[in-house]
Structure P
Amino acid sequence: MVERIARLAGADPRVEVGIGDDAAVLSGGLVLSTDMHVEGVHFRRDRLGPAEIGARAAAANLSDLAAMGAEPLCLLLSLGVPPGFDDLDALVEGVAVHEVALAGGDLSRAESLVLSITAVGTAVRPVLRSGGRPGDRLIVTGPLGAQAASGYTAPIVPRLAEGAELVGLATAMIDLSDGIATDLRRLAAASGCGARVELSDLPVAGGATQEQAACGGEDHELLAAVPAGPALPEWAIVVGTLTEGDAVSFLDASGRPRDLHGYDHFA
C-alpha cells in the first residue's frame, strides 16, 4: 500500500527524505511524522481511558522522531469526535503528558474517535533505515512483547534519549511499531542486506511469550544497526546481525528458521 502511494507522490528538492522512512526530512533538518489512531483499529475505549489514548497516540508519533535521532519541537493534533464524547480535556491532557508543545490542529465530527497527530522535530544528522551494512550488530532499546501481552494497553515510552545517543553510531534505525519480525525486514531491505536473529536473544517483556516479542506490534522500542567494534550504550541489547544477501532469518533454539511476521493493517 505504501509503495503504491509513493509511486504517485510528487517530488521536490526540498524534501530530502520522503515516503518510506519513519519520518520525512526537509532541507534545513526539519523532521515530520504523522500517524492516525482510529477507534476499533488502534484502541478500544472500553480498555483505555481518554488520557491513555492521547498519551499512546502522541508517544507513537514521537517514537518516529526518535528513530530518526530527532529532537521534538511540537505536535499538531486533529480530532474526529463522535457524538456523546465529552472527555476532550482528558484526551488532550494525555497528548500533553510528553511535555512537547501542542501547536495546532483541527476538529471534526466523526462516527468514531479518531486522532491524527503530526510530530515536528529537528535533526542535524537524521538516521535513516538505509545505511546498514553486512556485519553490523542489531540492537534494541528494551524488552519486546509488552503491548501484545497487555492487550495493547501498556504505556508507551518514546525512546527519544536513546535515539539521540545513537546519532553518529547507528548506521540505520527503525521504530518497532509492527513487531521486529516485520520491521527488521523493512530495515534490511532499505539497507540492501539480509539479517539473522536468534530468537533466544530477544529481550522478552514480563508476561510475554517469545512469539509476542517477535511478532507483537506497538512496542515502539528502537531497532538499530551498529558497526562491529564501537562500544555500545549500556542499555543496548544485541539481538542479531545484518548479513550479505537479502534473506531475513529468525532462528529458534535448535537453529531452525521460523516463518514469523508482525502486524499488518491490511492482512
Structure Q
Amino acid sequence: MSSDKTAQAVPPHPVLTGHYSAPEERVGYIRRLFDETAPDYDRINAWMSLRTGERYRREVLLRAGVSPGQAVLDLACGTGVIADHAQELTAPGGTVLALDPSLPMLAEAGRRGVELRAAGAAEALPLADRTQDLVVMGYALRHLADLRVGFAEMLRVLKPGGRLLILEMVPPRSPLGYALTKVYLKYLVPAVTATVARQRRSRSLMEYYWQTVDRCIPPETVLETLRQAGFASIERKIQFGLFNEYHGQRPQE
C-alpha cells in the first residue's frame, strides 16, 4: 500500500462554482446542504428511484456476501438505508456502524432503526485498524474531499481479506443514454423536488446531485486510485448502464 503522504490529492470533481467558490469551501457547503435537507432525503430518493432503491441496496449487500456475525461499516450512511439492511443480514452476532458527517442525517437513520451511529468522515475514520469485514459506501464517492486519503482509511480499518464496496452513479457513455440521464437528473428531478419537498434547499441538493454525477472523475481514475491505495481484486460492475459498483479487497497478510 502507498505510504507517500505528499502525494497529490484526488478530488472527485472540480470546483462547482455555482455552489461554492473554492476547494476549501466544499466540505462545509456539502455538510450544510445535507443538514438542511435531511428530512426530505428519503422521500426524494423513493420517487427518484421509482421505489427500487432500497431493494437494489439490499440485493447488492447479498451479492457482496454480507452474512451473520460480520462487522460492517456503512460509510457516509445518510439516512441509513444500507445500514438498516446490513443490520438484518449480519444478525445474530454482527455489528453495523453507520457513519456520516451530518448529525441530522444520523438522526434520520436513528428513526429508521439503525442502532450504532457516529459522526465522522471518510478521511479520518474513528475506528481501530483491521476491525471491519466490509466497508460500504452508497452514492457518496462524489462527496469525499480526497479519494486518495479516503481509500487509505478504508483499507486501514478492513481486516485482512476484508472487502470494500462503493456504489455510485456514472452517466452512460452512449449519446442516447447520456441524454436521457441528463434530462431526468438535471431537469426532471430538481423540478419535481421543488414541488414535493418540504425543505427550501432540497432543490439545490438535487441540482448539486446531477452536477457531481456529471463531472465526477472517470471510473478508470477511481480504479487506479484504489490500486494505489493498496486494494486487490479490484473490479467495476455496471447495473442498468448507470449504477456502478466498485469492489476491492484488503490483501491477506
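Miscellaneous remarks
- For Rg/Rh (Cα atoms, Kirkwood Rh) computed as 0.97, the structure of P, Q it came from: P
- Here mean count of other Cβ atoms within 10 Å over residues 36-43 was derived from just one of the structures P, Q, and that gives 15.9; the source is P.
- Top of P, Q by distance in nm of label points 7 Å out along Cα→Cβ at positions 12 and 164, largest first: P
- For 21.4 (mean count of other Cβ atoms within 10 Å over residues 140-147, calculated) the corresponding structure among P, Q: Q
- Which of P, Q yields -13000 [helix-only ellipticity at 222 nm (-39500 (n - 2.57) for each DSSP H run of 4 or more, over all residues; to 500), calculated]: Q
- Read-out Rg and Dmax of the Cα atoms in Å, for residues 44-179 alone, computed value 16.4, 55, structure in P, Q: P
Where a number appears in this text, it was derived from the coordinates with a stated rule and is not lab data. Because the structure is a prediction, the values reported are computed rather than measured. Cβ atoms are built from the backbone, for glycine too; each structure is taken alone.
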